[in-house]
Structure 1
Amino acid sequence: MKFEGVFTALVTPFNSDGSLDEAALRDHVEAQIAGGVAGLVPMGTTGESATLSHEEHVHAIGVVVDQAKKRVPVIAGTGSNATQEAIDMSRRAVELGADATLQVAPYYNKPGQEGFYAHFSAVADAVEVPHILYNIPGRCAQNVEAETILRLAKHPNIAGIKEASGSLAQIMRIISESPEDFSVLSGDDAWAFPFVALGGQGVVSVASNVIPDRLSRMIAKGLAGDMAEARNEHYALLDFFGALFVETNPVPVKYALAVQGKMRESYRLPLVPLKPESRKVVEKAMKKLGL
């Protein structure tokens, strides 16, 4: 399976008491598919996965799989800093019908490069579906180096990477030296167009929660070689990308969806609602796009 296009890192809607709002999640899945995204990624950072119990985690993935009904692939966030836990959660997601998994680099325990290689290889060996690696040193405290990623790209069950190192040299090396069937996806909306221009395959997006159609159109233009149109759209959306990170993700994007009436502005601690000045930043960027 080749992963190409826009894959939405889904937010998780909560009720006012903090429980999972299943109806809003199902509606959100429908809106994403109608907006033309290539796939759905539940239970990543944007889904507040760190504050859900394992049972809630699995339940949310099951809801997304059930609602998607194989119309688009579901890449379940099942990574962990404990290798056996990542394996167990991945197996449960696959049993529910997930098409692939997203495996974040182990966080907090700060493994070295051999530790990263052994961890990701163990998950890929144990669970026979495509796995997308996720490199985000800003949250995990360690960078998975290009050399390690290229070693892992040879594994038959490792299909790609969500790359958020912010290192242009690393990004270019991975794109240029990885196998043809290995997907290199941006982990940051502001880098999505540059990734595609350099030969990458798309983005795992936060912004597509709000603008799935525009993100999908931008990436489709870039993949088709229409770089001028894709670049114009990139610059038109750049302020909005920035506004969604005015505070810690996913607080701004969930606020934007709440402004649109698509879900409650409900988070789980330690995340709290946006400050008043940050609300104005998000609202201004939304108004600029006619949202």
Structure 2
Amino acid sequence: MTSGSTPPPTRGPLDGDRLAGASDLTPDLSFELLAEAPSTNEVAAERARAGAHEGLVVVADHQSSGRGRLDRTWETPPGTAVTFSLVLRPTVPPASWPWLPLLVGHNVAKAITALGHDANVKWPNDVLLDGERKVAGILVERVETPTGPAAIVGVGINVAMSADELPVPTATSLAVAGPGAPDRTSVLLAVVAAVREGYDVWQAGGEQGTARLAASYRSNCATLGRDVRVELPGGGELLGRATDIDDDGRLVVATADGTERVGAGDVIHVRATSA
């Protein structure tokens, strides 16, 4: 395990040649590598409005002013994170769009698990290691373009941060989880491929595809079965047990006053109050 003030050694730049080679091998993906950007989501949204194709991945070697849900900031030291935004143009019915953030979180967790970590998802799409500490965050935004709506899928993964560089006690990185800090380019390629594959399967599957996604998501959701406090806009909250994810991707909470369902856009935080 990496701890203390000694930073992990793997902090070199992303490998542009490997990204270009990946674009050649997978024509449904292309990579635009930026040395630095305030927010890859903002750049990707500009590209989408200008006609960028589905599958464009805007990658920042260093993201200086990343954004999370509810405009929370997300910053990391240079060379320590994977930050990218993927342009998608879903053709699923509008009612299925709320599943997209959950799909992304689920497939990021699957990719990180394949890299040798115990990863799962806190509803709706925070990626946790060992069911407790956040290693990746996701922000999915809808933008209107001349050819129809696009989804900008922003992903940030803590890769090489040391323990004293983590922003909050509930965060972690792949380096802290150990052993060692993996190559950032390898992490990027693995995660992008997993998200694109999961998205393509979901798109092609229709209603059955969403049902399969829902079942798979539930099986890897760290929130289910736990007592939670759901913080709502305006200062309200729900206390109860997270019992299910419904067919619309909403969290089902059994409270003392009955069953409540909340969507990702309706909450400030969901915090576990017990194991």
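What follows is calculated from the coordinates using simple rules that are stated; it is not laboratory data. Please read all numbers here as calculations on a predicted model, not as lab measurements. Cβ atoms are built from the backbone, for glycine too; each structure is taken alone.
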(request) Assuming 21.9 is mean count of other Cβ atoms within 10 Å over residues 38-45 as calculated from a single structure, say which of 1, 2 it is. (result) 2
(request) Determine which structure produced the value -14000 for helix-only ellipticity at 222 nm (-39500 (n - 2.57) for each DSSP H run of 4 or more, over all residues; to 500), calculated from the coordinates; the candidates are 1, 2. (result) 1
(message) Matching task: 116 is the computed value of volume of the Cα convex hull per residue in Å³. Pick the structure from 1, 2.
(response) 1
(request) Kindly point out which one of 1, 2 the value 1.00 was derived from, the read-out being FRET efficiency 1/(1 + (r/R0)^6) of positions 14 and 174 (r between Cβ atoms, R0 = 41 Å, to 0.05). (result) 2
